[in-house]
1. Looking at structures I, II, which one was distance in nm of label points 7 Å out along Cα→Cβ at positions 111 and 127 calculated from, given that it came out as 1.1?
2. Matching task: -0.22, -0.32, -0.93, -1.42 is the computed value of log10 I(q)/I(0) by the Debye sum over Cα atoms at q = 0.10, 0.12, 0.20, 0.25 Å⁻¹, for residues 7-94 alone. Pick the structure from I, II.
3. Here relative contact order in percent (Cα under 8 Å, 6 or more apart) has been calculated and equals 18, so which of I, II was it run on?
4. Rank structures I, II by Kirkwood radius over Cα pairs in Å, for residues 39-86 alone and report only the one at the top, that is, the highest.
5. Among the shown structures I, II, from which was the value 14.0 of mean count of other Cβ atoms within 10 Å over residues 31-38 calculated?
6. Quick check for you: by mean count of other Cβ atoms within 10 Å over residues 103-110, which of I, II is greatest?
7. Out of I, II, which one gives 2.5 for distance in nm of label points 7 Å out along Cα→Cβ at positions 63 and 119 as computed from the coordinates?
8. Between structures I, II, where is distance in nm of label points 7 Å out along Cα→Cβ at positions 55 and 79 highest?
Structure I
Amino acid sequence: MIKLLRIDHRLLHGQVAFSWSQSLDANAILLANDELVHDRLRQNVIKFSKPAGVKVIAKTIEDSIKAIKSGVTDKYNLFIIVESIADCEQIVNALDIKEVNLGGTYPHEGYDKLAVAVYANEEDKDILRNMISKGVDVYIQGVPSSNKVDVEDVI
């Protein structure tokens with residue numbers, strides 16, 4: 001069962017690994033990212049953020065979608081993390097996802113600050129608006145104990 005889809009440019013780090021996985025009662029974290037599967041150094045660094053008793057899997061976006069559709073992930077309380085809004089869009093469009101947590105995106109030139117640690121350019125904002133128009137609840141929330149901010153209110 002998919003517990004949550006989160007966008008976080010850092011993928012897995014202490015805050016996500018511990019607070020979110022505990023809050024969601026997640027026993028598996030799927031890092032859906034095309035670059036990570038080819039980056040052994042980054043994978044090794046991420047392993048240090050893995051909470052005890054939680055399985056962490058890295059797959060490409062396409063392989064993540066295939067695995068979820070095949071049912072192989074059904075036995076897990078699955079927490080999916082993607083690196084970007086564009087990656088999130090691919091997963092939302094392919095699966096029946098109705099909730100997206102926008103946790104953190106990297107600031108680049110030409111990006112507007114939407115909230116603490118959340119930045120988006122016009123293309124990202126269009127993607128977010130499109131997801132919202134399809135009935136997806138998209139919100140900003142850094143940690144489970146903080147208040148949710150409706151993305152629609154800040155874009």
Structure II
Amino acid sequence: MVSKNTICLWYNGDAEEAARFYATTFPNSTVNAVHLAPSDYPSGKEGDVLTVEFTVMGIPCIGLNGGPEFTHSEAFSFQVATDDQAETDRLWSAIIDNGGQASVCGWCRDKWGLSWQITPRILTEAYTHRDRATAKRAFEAMMNMTKIDIAVIEAAMKG
């Protein structure tokens with residue numbers, strides 16, 4: 001059964017592939033159901049995968065194979081709070097090495113165009129630090145990064 005509030009993500013025929021990648025990459029993620037089209041539709045035929053119900057880190061989602069008309073943008077992203085550099089590196093590499101693309105400040109895009117923020121918890125603690133000078137140093141260090149380097153953030157916090 002679909003949740004009362006579910007994120008619907010538009011794909012161009014590869015919603016199931018994306019959902020299976022997310023399920024194997026992120027903790028607390030699963031593919032819950034695959035639904036086939038009951039008849040032909042503008043971007044597919046009867047029997048094609050129409051929607052995929054999946055969960056990404058506990059968040060219910062539906063992947064809709066809607067065709068090429070719409071694409072993802074940075075206006076929507078999943079922000080993943082990581083606990084250490086190993087987890088940051090693993091998730092970043094999983095996305096990039098599977099056809100994704102690095103961006104800036106911990107952002108990357110998967111091969112389906114969906115944006116992800118791989119954000120170590122220490123980074124959020126740093127740039128929201130009550131000491132504004134500490135926050136500024138950490139924020140300025142982050143602005144020069146693609147993947148977040150926790151050791152550099154910690155060094156910036158210390159001054």
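1. Working: I: 1.1; II: 2.9.
It was calculated from structure I.
2. Numbers: I: -0.22, -0.32, -0.93, -1.42; II: -0.29, -0.40, -0.95, -1.26.
Comparing all candidates, it corresponds to I.
3. Values: I: 29; II: 18.
The structure behind it is II.
4. On the way: I: 12.3; II: 13.6.
Going through I, II one by one, Kirkwood radius over Cα pairs in Å, for residues 39-86 alone is largest in II.
5. Details: I: 17.6; II: 14.0.
This value belongs to structure II.
6. Values: I: 14.6; II: 18.6.
For this comparison of mean count of other Cβ atoms within 10 Å over residues 103-110, the top structure is II.
7. Working: I: 3.0; II: 2.5.
Value 2.5 for distance in nm of label points 7 Å out along Cα→Cβ at positions 63 and 119 corresponds to II out of I, II.
8. On the way: I: 1.6; II: 2.3.
By distance in nm of label points 7 Å out along Cα→Cβ at positions 55 and 79, the leading structure of I, II is II.
Read-outs throughout are calculated quantities, based only on the coordinates presented, and are distinct from any laboratory measurement. Just so it is clear, the structure is predicted and the values come from calculations on it, not from any experiment. Cβ atoms are built from the backbone, for glycine too; each structure is taken alone.
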